[in-house]
1. From 1, 2, which structure was mean count of other Cβ atoms within 10 Å over residues 65-72 = 11.8 calculated on?
2. Out of 1, 2, which structure matches 47 when relative contact order in percent (Cα under 8 Å, 6 or more apart) is calculated?
3. Assign the value 1.10, calculated as Cα Rg over 2.2 N^0.38 Å, to the correct structure from 1, 2.
4. If helix-only ellipticity at 222 nm (-39500 (n - 2.57) for each DSSP H run of 4 or more, over all residues; to 500) is calculated from each of 1, 2, which structure is the one that comes out at -22500?
5. Assuming 4.5 is distance in nm of label points 7 Å out along Cα→Cβ at positions 33 and 81 as calculated from a single structure, say which of 1, 2 it is.
Structure 1
């Protein structure tokens, strides 16, 4: 399915119906789970409506992006645009704005953000290398330990974990490395 040009930075140039359905369903489910954690922990902050709106929109973006960045369409889009990968990493300040929106300690969010961005930048330099996925798993493992060591509410630790996965693993790792090599070898064997 061809993606409209306004959504290509998010979904790439093409997506399957299954991928789009998965993104939608997982976004709804993920946001529901986070809301339940909010309510169960009695951590609904006393904030203005516009802070809720900003925080909720960014949470939706993190949850949806965590799924979308694993799809072939998004992977292919950014594989063909190395400069755009750097821009994508640089603009991901979401976790700090979410913390600010919900009155979570900014120093905790800055630790999570700094770790995530540095890890994503390192992983981006390994883009296309065989060892990239293994290095990414090490970054995720250490990042989860960092997040778990912080005294944030559980719902915020969950969104921080999704942010880490979205930027460090779902986005920064080439999940379909062999397909481009296979296509290239096919085109050499069967020139048009």
Structure 2
């Protein structure tokens, strides 16, 4: 099989789950009074915070499942249910941001970066998907696709103020809704594979 095809499939999957579009509004509202340098630093920190747990689970997640005596097929079903729930929330436009957790007094670059990095970019669904896809597609391809999405997220965060000014929040909510439908479809696929259907 041409490696470009599974890479693109994984890229779309992780882009839907990581959903950097949701993080744009949160990032802008929490960094509105930051300097350009602070905003760049915060975006970089956020992507690093998101990348570390994601890569750990891509390369070591299957080993953890083995230690816990959990079969990948069972984990695929559980992960598919989780993706389905996430996709439904995205498709219905439910706000999954946790912006309120960072108060004005704690709104440092690192506090904002930690909130954006996890759970907004790398949450339970991204970690679950990382483990499942590393077992299906291999850790190298999974890591490459997920890092490409995080790199895209970094660029989007840097351009967030400009993008929201040009396109408006509604455009990104619409795109997030469409990605929700894709996420639901992947959830169904994970469940089917896990059940051998």
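Every read-out reported here was derived from the displayed coordinates using simple, explicitly stated rules and does not represent laboratory data. Please read these numbers as outputs of a predicted model, since none were measured by experiment. Cβ atoms are built from the backbone, for glycine too; each structure is taken alone.
1. Details: 1: 22.6; 2: 11.8.
Label of the source structure: 2.
2. Only structure 2 yields this read-out.
3. Numbers: 1: 1.10; 2: 1.02.
The read-out was computed on structure 1.
4. So the calculation was done on 1.
5. Structure 2 accounts for this read-out.
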